[in-house]
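Next come the structures, one after another.
Laboratory data are not the source of any read-out in this text; all were calculated from the coordinates shown. This structure is a prediction, so every number in the text was calculated from the model and none was measured. Cβ atoms are built from the backbone, for glycine too; each structure is taken alone.
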Structure I
Amino acid sequence: MEMKPKHLNTLSGNTIHMSGKNIQELNFTKTEIKILKHIFKHYKDRYNARQIAKELSLNHAHINDLCNALEKKNLLVREEIGNSIYYQFDYANKLALNFIEYLLSLEIKEFPKYLKVLLHSLSKFNEHIQLGLVFGSSIKSSKYNDIDVLLIYDKKKSQSINKIKEDIRKSELVEKPIRYVEISEKDLIKNKDNKIFYSIISENLIFHNSSKYIEVIKWSI
């Protein structure tokens, strides 16, 4: 995949090369990235600019302009219903999916500083799991009581997973208790319409394997 980083105005007809360049060099603002990721993750929701602005605590008029810009870059698609315009991620666009995968792969850098020790501990799971993410109150505020972690893995790995969980507990490096939600890929597909599962998948930070996260959403839409 190749792309001239400073001249990306659309993903249509272009190929993409993510070489660690700053996102700003790709002609995307931080707010655009925030909007794009939010809409992508909330794949069951339909958003107009006012709703997005409210959820992200941003200016409505500015959000409207940015959604139009993201549509022109072939990342969002619009649907007009009455006088309202709603936006969804362009899940059918392979290049758009490649781009969002790149963005999601950087989420490990977006974890709050107070979760850095947690991230170090969770990294022990990486070679055994297909997807790992943190959800719930711990990613929103430092005043949390416990940590919610989703692990997707083959049940054949259960023994290894349980040993790592016990090692993390005994190390006492993570001060707050960790609550694990553990599921196999097979069970994941069965639960794709579950409201609790949707809440987990749409509100999280990914610590392992953004490409699998993309697959999960593609299965679910």
Structure II
Amino acid sequence: MTKKTGILVCDDHPLFRAGVVSCFAGRPDLEVVAEAADGAACIAKLELFAPDILIADLSMPQIDGFRILEWVGESRLATRVYILSMHTELAYVRRARSLGAAGFLAKEDTQSELLAAIDQTRDDFYTSSSIGRPSDAGELSPADENFRALLRSVSKAEMRVLQLLTENLTSREIAERLKLSVRTVQAHRIRLVEIFGVRGSNKLLGLAIRNAATIRSYRNNG
């Protein structure tokens, strides 16, 4: 008997998770071996089941999709990870791809494109139609050339906030992590917006995620 491809589905919304599971009905070669409602449970079930494929929401309680990707890479699992998200900015796609994801799908495209993503050639990175053609992902630009130069203007306190922004954390979550007030974190974010010349905190978040590797390298060596 041919071995089925085992799938783990992780999303904190039960109805959406059920919709993802339903995508595999009628595919005898695919089997959902487990489900998880948050990032911590996802990692526990990755360890338990070592599935062939993980379908994971980007934004989840406790541990988000980016950190799950990092864990999969560090654990050297052969699991292919596909990220689903309502956030379809290219910065998020770049970040997922750099961490080893096999694909990135807008949640609105899940029902129509998830099977196509899974059936793709292993060496290809899949992006769903709401984001762009799969070939577009291969053309994502590297970190901004002048980004490292601008980092010289960032204080140590601001750098700590910037580092945590690469993990897709909110101001409240950053405040809790650094034991600061939310107002202080927001003040640092405003200053970072001014330094990098972006328009608003959402653009700053995208910039931080896109340049996560540069930020880590600069902080470790700077």
Q) For relative contact order in percent (Cα under 8 Å, 6 or more apart), which of the structures I, II scores highest? A) I
Q.
If mean count of other Cβ atoms within 10 Å over residues 62-69 is calculated from each of I, II, which structure is the one that comes out at 18.2?
A. I
**Q.** Source structure (of I, II) for helix-only ellipticity at 222 nm (-39500 (n - 2.57) for each DSSP H run of 4 or more, over all residues; to 500), computed value -14500
**A.** II
